[in-house]
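Only the coordinates and a few stated rules stand behind these numbers; no lab work does. Given the structure is predicted, the values throughout are model-derived calculations rather than measurements. Cβ atoms are built from the backbone, for glycine too; each structure is taken alone.
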Structure I
Amino acid sequence: MRSRTLPALLALLLLLPAGCQKAPEPTELTTFAMDTMMSFTLYGEEAQTDAVLAWIPTQLGALEAELSATREDSDIFRIDRAEGQPVEVRACVSELLSDTLELCRITDGALDITAYPAVKAWGFTTGEHRVPDEEELAELAAKIDYTAVGWDGPAVTLPAGMELDVGAVAKGYAGDLLAETVRSKDISSALLDLGQSTIVAIGTKPGGKPWRIGIRDPAGESYLAVVELTDMSLGTSGGYQRYFEEDGEVYWHILDPDTAAPARSGLASVTVVAPSALLCDGLSTALFVMGLEEGSQFWRDHPELEFDALFITEEGQILCTAGLEGRASLAEGYEDREVTVLR
């Protein structure tokens, strides 16, 4: 058995000066948080102060302490160990759970934050991978049910024997909060790369051009496509991001809540573009579980969510929703591929 973790999606930053004007110098920060490397690029005089550089890792550290499923002082950990008793949570945890449970409902459980025991059973939390047998999978699937989470203001109740984890949306939620803080400091040009394929673009690049974000080819190491972003977020979910192989079979970390096993929907990756990074992260996972047909219909049925998606199938087909037409293009070396626009 061997396991492999591939690099997260990286931003393609083309910082070109306008005319003869010298491009402004960025303020850059790289930090490790939420179990991944994150990088931040900000422009403007306010961005160059030590205070701005200090609050980013501070805010990330505070969020991680409250949202982690493994830290004993976190609200999520306390909920999972409460044996069915109500747990009062901090305001940010209450907000995150409220938004995420609503997303679970809208996706009809394709996103389900109570799948944590199944994720652990496959060894994706420890790296000690294993393949549960059919009986164990049936038992695990029976305990995956987001509707069993009781949420009443600051109090959260989870039935004994169940566990929840917000890892599928935590980085997106952090991105949304950081973006609010960045904008409040009058920084109008920034790129927040929270790792594991979560990107928040604030404004445009200096000079007014959109940020250009590379989308990984699930079948290789190169970029297959480029998506242009202006004041938008992006999230990608793919089987290539975290997986292991056993007896010639590939098992990835995105589980189907109905089976407690890796989702086999025919998709290799899904990228979602939307104003909210939390929505991007949660929906990219849900659409991956749904598959192309159901996922594209979900896009048609929910215009109120204001998102677009780029689907890559296991056969290598590339499809994007109409809102990405003109904003998504094939990368160098992939120009001969066909892109189908969904309407």
Structure II
Amino acid sequence: MLKISASNLNALFDRIAEKQTLYIPVDREPNVSEYKKYESGMTMSKALNTVRSAKDFFFPQTENLAEFKMSGKTIEVKDIRKENEDFVVFGVRACDARSFGILDKVFLSEPVDSFYKNRRDHGTIVTMACTRPAETCFCTTFGIDPTVPGGDVSVFFDGENYFFLDNTPKGEAFVASVSDLLENGDASKLAEVQENARNIMKKLPLAGLSTDSFGGERLMEHFNSDKWAELSESCFGCGTCTFVCPTCQCYDIRDFDTGNGIKRFRCWDSCMYSDFTKMAHGNSRNSQLERFRQRFMHKLVYFPANNDGEFGCVGCGRCLSKCPISMNIVKVMKALEDK
């Protein structure tokens, strides 16, 4: 396994940035990090997770889809897409890496979303194994091992060195492009580091959370549960949970008159909003209870029913830490699970 010492990490970043655009997690304030385009001298954050997930790189919060020019009865449609430059996202955790597979099932199914596919084709995901999971983590509930994060390249830190393991042809190309900065290393300490992280996961408050009570076969039972009223009673419908979630994929498309044509934009939307999926006759889900139920039924029942049992959650814990009234998917699962 190839390695680089922690003291030389910025030399590695400088080399990557010479050839491709590089994004790394950077501290915005203590323990609050976000992805930034790398500039020489930047320090990678030690925070467990970024505030918003890495899905922004493939499914951005706002994007321009097309432009229209009108002259009399003639309409000119401009395809404003450009081939994306190759880029690297470094430091993605296992939960976010798994979320890309969930998004792929949505955006790469027929008809393929060419905007999303273009970014996926050009992006290289370099993951970072977790060493100290947080109390809000529950990725193992969904079969994720945070010490084996996947991606195109997996990176493991033993306290002194970063070790690299390529997982895909794209990952092989990445490692080859920086191989002169890497050296063969003894990865014997990694097994101990991984075991320590797994032991931490076993002791976390959510270690016993299970998906056994959920899935497509429980649709009507959960849909008709009398527990939704109490669960949704305090929900503000603010949408915070959907905006920090790495797997939420709802969006809206709107046209704007610029005075010199029309621009069509896609932007994130939330099933928690009262005008979500609003149609000419009104809204199909008029109460907060219905909207609240929709969000969690989708992740725990509808999505696995249509995707071979895979759930629409990766246990990253962002919704646990960001919800202003501390209502989240864990509380819903515990309320609805078989006792």
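Computed over structures I, II, mean projected area of the Cα convex hull in nm² reaches its largest value in II. When P(r) over Cα pairs in 5 Å bins from 0, in percent, for residues 213-260 alone is computed for each of I, II, which one produces 5, 16, 19, 21, 16, 12, 7, 3, 1? For P(r) over Cα pairs in 5 Å bins from 0, in percent, for residues 213-260 alone, the value 5, 16, 19, 21, 16, 12, 7, 3, 1 is produced by structure I. Given structures I, II, which gives the highest value for distance in nm of label points 7 Å out along Cα→Cβ at positions 141 and 189? Biggest value here belongs to I.
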